[in-house]
Structure P
Amino acid sequence: MKAVSHLAESTVSQNKFDVARIREDFPVLRQKIHGKPLVYFDNGATSQKPQVVIDALARYYSAENSNIHRGVHHLSERATAAYEAARDKIRGFINAGSDKEIIFVRGTTEAINLVAQSYGRSFLRAGDEIIVSAMEHHSNIVPWQMLCEQVGAHLRVIPINHDGEIVMDEYRRLLNDRTKFVSVTHVSNALGTIAPVKEMVALAHQRSIPVLLDGAQAVPHLKVDVQELGCDFYAFSGHKVFGPTGVGVLFGRQELLEKMPPYQGGGDMISLVTFEKTHYNVLPYKFEAGTPHIAGGIGLGAAIDYLNRLDWNQMGAHEHDLLSYATEALAEFKPARIIGTAKEKAGVISFVIDHIHAHDVGTILDQEGVAVRAGHHCAMPVMQRFGVPATTRASFAFYNTIEEIDVMVRGLHRVLKVFS
């Protein structure tokens, strides 16, 4: 497939990222959908997995399957070593200070709920205020609403402008002596906006307010350094960073985690149990009740190994090319209107076509082999802000190509023919 030449010349850099070679690592990309080569543009929902991750899962279940931490036999020791090695890989990947600061959870949603219910219920009181932004995923809204109902706190919302950017002057205005927590997304899943989180953290810390960052959409695209960002908590999901589903990570500063009570009770999060009193385990195990997703943790470690072998500068340039090319292509496709035009964006582009519902657009694109997401993207307040019921969202990963964007645009022309 040949890219549209005048667009390619104006938007694509001379980047040396070998996307054809990278695509060989992802077996799912070789298939056809409705007789057409798969174009997978739903990476914001979940990313595809390289063969090394699939192999790591198979190897665990075929050669290492055993419960961890408590066993003294050989298989348990091997599984424990692989699982804890994955924890250390994650620590290095986001530059946490200690393995004690890396909590395995099911995903970003559980990580945020853990902080809301453990830190929030312990330290927030009636009349306190929690700040979120108007471009949050539901997972970073609902847990805080629940906490507000439980303790009598109030939720405050930072508005966004028509480009989909946080209005920083309003954020500064919202910060006050009643503010006890800030929880904001690093990258918007619905708009692709990269929030100025380092500055936001610094402003909150001037008032000694802790900050959680929802990094589900950031970690696949940006080199995240939690110490540089200065955040107190950082949450992300394995399945969006080319690892397995059902596993995720909560980073928390050790001094805060030490003060927080366990989120759940059960096995492995205790050191001593009597009917009179239970003594909790040390970090990070205090927050990891029950048998974890062992294969998932090991698979996430394999995904991080894979990502660490890539050139992130080249990868970032390639994803920037994809976003720039798609933005220009949709700008030339006059019936489309892009929702979210922030100056700083990651590989997400959302759009609407007048008088055609996003679900219809997604259905017809699927017939062309193009997988996009259509709906509110678990970000209903964003849709309300822009006055649309839903958008079509194309979200990119480093294995996507310029030619695939051309396929999507040709599919959009077919959408117009169907509804003309």
Structure Q
Amino acid sequence: MTHPIQPVRGMNDVLPADIGAWQHLEQVARSIFEAYGYEEVRVPLVEHTELFKRSIGEFTDIVEKEMYTFEDLGGDSLTLRPEATAGIARAAISNGLLRGQRHKLWCSGAMFRHERPQKGRYRQFYQLDVEALGYPGPDVDAELIALSARLWRELKLARVRLTINSLGTPASRQVYRERLVQYFRAHESALDEDSRRRLLGNPLRILDSKNPDLRGLIDGAPLLTEYLDEESRQHFAALCGALEAMGIEYQVNPRLVRGLDYYSRTVFEWITDALGAQDAVCSGGRYDGLIAQLGGEATPAIGFAAGIERIVALLSQAGGVPPPRCPDVYLVASGERAERAALRLAEQLRDALPGRGVVLNLGGGNFKTQFRRADRSGAQFALILGEDELDRGVAAVKPLRREGSQSDCPLAQLPAHIASLL
């Protein structure tokens, strides 16, 4: 016997029983994004590997250990996208969208990282991604955070809280980086293997370590906020003032650094205590130097990515998943002539009742079997078409979810009758 093929580890199926939460999230998000003036874009799943090395950073865990990279038949090194910001920045450059213009964009879709699969962390995972290109001031930072806060409110998610920080400019961060390296070199024997490796390439990432044994050492490290340039201080103070004016609660976390090299100034995360170790639900920040770094003209920008699987898990916990949509009518047919007529009638009802669910029994079955299927479908009404009804030019209408007796309705009047009942 041939063994069944299993899914790739860390890449999961989303089945009909679970898809309602995904669709609800996507519909609410789309509505909010459009209300704030963001336009949808769709960028490739595969990009040149160089894009992510230049944007995310060669010494990040993503580039060093987690990317799905391969050589195609033409000899090019390609990578399945591990995140969407770099692809959107590349699209803005290669399609000439910049040149002094401003754009508010969003996309959603699958990302890929070869991580150790665990609850809330998968190798193929889905994100909502929102980006504002060409906006330099703290006002857009505040609006983007307000947009994400509105998403949680409309989804009725209460167990999320906002943490923010400023990374300053690359110049001020370089001064801090040197001070941080001095500090950790003085305690190098206490560092784990990952942190020693990061010390050479990306020492700020040591602050993000999840190793509890390093907690005391990290808590004693110099604070980035002590090394901010004056312009970054003013930008951050304006952001905090704007959040307070909008009534959005936040906590400044001076250890929040984000794992990608392209961030500068504002960074933020929405975190939760409801999902165990994977506490980040939405992460983002400003990346004013990225587009120039990728060969475009200097363009300020900010964005965020929200993890769809994690939001869906929060929705399920909070009981915020809407019930599955059931059909309005289920068409029961018995007899070869009635089955052919039912096919035509079902299409006529779909034409006359746009947006209404009309399900036709398929695969035969006696009346008892078909009524069992109709009841299981959750339909409001069963329409019954047999040889007798066909001879009389009627269909029987039977309520399935309310009190009432079965009654006949002329076929010509059926769409209007069903509309009145619904």
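Listed values, structure above:
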item: Identity of the structure behind 2.3 (criterion: distance in nm of label points 7 Å out along Cα→Cβ at positions 146 and 290, calculated), options P, Q; result: Q
item: Structures P, Q, by mean count of other Cβ atoms within 10 Å over residues 42-49: label with the highest value; result: P
item: Read-out mean count of other Cβ atoms within 10 Å over residues 234-241, computed value 27.9, structure in P, Q; result: P
item: Computed 16 for relative contact order in percent (Cα under 8 Å, 6 or more apart) - originating structure among P, Q; result: Q
item: At a computed 92, 60, 44 (Cα extents along the principal axes in Å), which of P, Q; result: Q
item: Mean count of other Cβ atoms within 10 Å over residues 82-89 - highest-scoring structure of P, Q; result: Q
item: Structure responsible for 1.01, with Rg/Rh (Cα atoms, Kirkwood Rh), for residues 138-369 alone calculated and labels P, Q on offer; result: P
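Rule-based calculations on the coordinates, nothing more; no lab input. Only a predicted model underlies this, so the values are computations on that prediction, with no experimental measurement involved. Cβ atoms are built from the backbone, for glycine too; each structure is taken alone.
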